[in-house]
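Values quoted throughout were computed directly from the atomic coordinates according to the rules given, and no laboratory measurement underlies them. Given the structure is predicted, the values throughout are model-derived calculations rather than measurements. Cβ atoms are built from the backbone, for glycine too; each structure is taken alone.
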Structure 1
Amino acid sequence: MADNSPDTASLIPLSAVPPEMIEQLLDRSFGEDRAARTAYRIREGMDWLDALSFAAVDSDEMLVGTIQCYPIGLLPKKDGQAEARRVPLIMVGPVAVVPERQGEGFGQGLMAAMLDAEARMAAQGSPVFPQVLIGDEPYYGRWGFSAAATGGWECPGPYDQSRLLARGPALSQMPAEGILGPWEG
């Protein structure tokens, strides 16, 4: 394994990284037009959750990856009409790793750090909300994400329904139909 492997990486709070470095990493990972993606519309105006958002810095102290989690909500629909109260969710992502370091395990390390932080928060009595992301089920399925509960959920923009994934203990209690958007509790 190379010296810059995830074994020698440090995971730090994302808030410890200058915002311009995060933006540069996201541009390199997803392209400069990334803000037009549907995931950005879902979490529009929200700040990431500090306790669940991390950065990976390699042994040369270079930023190689980030994970951000956002408070969002599912606006339930009944008989085709939106209801007034959103159901809280956490949107996982973007999970980003610079292109030249993808496949080295940084994304897996970032996901593990986020899930460990969530478990610690739950053990201290914090509520655990279902999580949702737009991604590939073969990759995110290892952490329990699937499209099984999201077939009736909609997003504010184009998306592939099979890539709208969710996980969480309360997922079975979630509305079968609704529209994802920023948290407006």
Structure 2
Amino acid sequence: MAHIILASSSPRRQELLQQLGLDFEIYSPDIDEAVRDGEAVEQYVERLARAKAQTVLNQYPDAIVIAADTSLSFAGQIIGKPESKQHAFEIWSTLSGQWHEVYSGICVASSARILSHVVKTKVEMQQLSHAEMEQYWATGEPLGKAGAYAIQGIAAKYIPQIRGSYSNVVGLPLYEIAQLLESVKA
């Protein structure tokens, strides 16, 4: 079996990829994650996933590299990670009582093929009270999470429904990763 590298230090992505029963190593590349002017969220996440994969592949040309980038979008705007408590509250106020989209750009790359895809999941967030926001912030869970929440954690109680891939919202759409891996190995 080929040497597989996950181009991410995310514990969530590592746990998800382990569900596929793969042996892999971790190498987290340092790339510029700035959003380009006029760049749509779909283009952004796919560009970053491809850049991460290519950076790792350049260092390990005999490997199969799995890379991903996940962002939220509401009304066409990219919603990133909270920079502060105030920023998290602004994000939640925007998402509260609304549907938003979670996009993951995924890339599976080898020296022979580089394949990428974008997966979209729609997520509904309940109307959040100020007290709920305070309680959730106090858990520490929102830090470092796109959209300031983790669906696989405490935030699950604020998400009445999703349409699409649950693992995508966590950060790595497994069905699509498995499909790309099969195509790259072929």
Structure 3
Amino acid sequence: MDVPETRARRVLVVGTGALGVAFLPFWINWLRNAHPEDEVRVALTRSALRFVSADAIAVLSGTEVFVDDWSRFSGVEVPHVELARWADLVLVHPATLHFVSRYALGITDTPLLLALQSTDALVGVAPSLPPAAHRNPVVQGHLEVLRHRPGVVLAPTIPAVSASTGELEDGGSAPLNELYDLCVARSRAGAKGATA
């Protein structure tokens, strides 16, 4: 579950249906410029497609976008296995409450969730929560599960102005560059622990 440091990383960026996914083209552009050695692929949930264009992401990432929908694959394709084996690092940004909950519970009803439950890659998650959700004990429980799950880095939420209330709320997703840095730091700490 270590992120390679000396060779190019294979980074899978996952966008879910939070409004912040509209900024994913910016973040893909940042990732390719800041880390040109990394090979980048992008997966979008069906709900993410309401806020961001798969075509724009494909142009910026230089590769076809993986859409998290079983109906897009033939009966003989096994996209979850290929994704799970390909990635060195997965960055879920932004991660909706729905996605966080399903991932924490181990639900595998889509190719992407099945891949994430099966991968040896380090998985970074940047939750994007609706107003006041962070105070709900069930939500707190799901976040706690991910916080302590081996191979997962859970980024803290940040204060952000809610598009629905217009008020400053705790629950915005951490920027992708911060999530990336948290994952690299975790990987380095794990590598040092393994050699100590």
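Using Rg and Dmax of the Cα atoms in Å as the calculated read-out, with 16.0, 50 as its value, let me know the right label among 1, 2, 3. List each step's numbers first, then the result.
Values: 1: 16.5, 57; 2: 16.6, 53; 3: 16.0, 50.
Derived from the structure labelled 3.
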(request) Looking at distance in nm of label points 7 Å out along Cα→Cβ at positions 50 and 114, point out which structure of 1, 2, 3 has the largest value. (result) 3
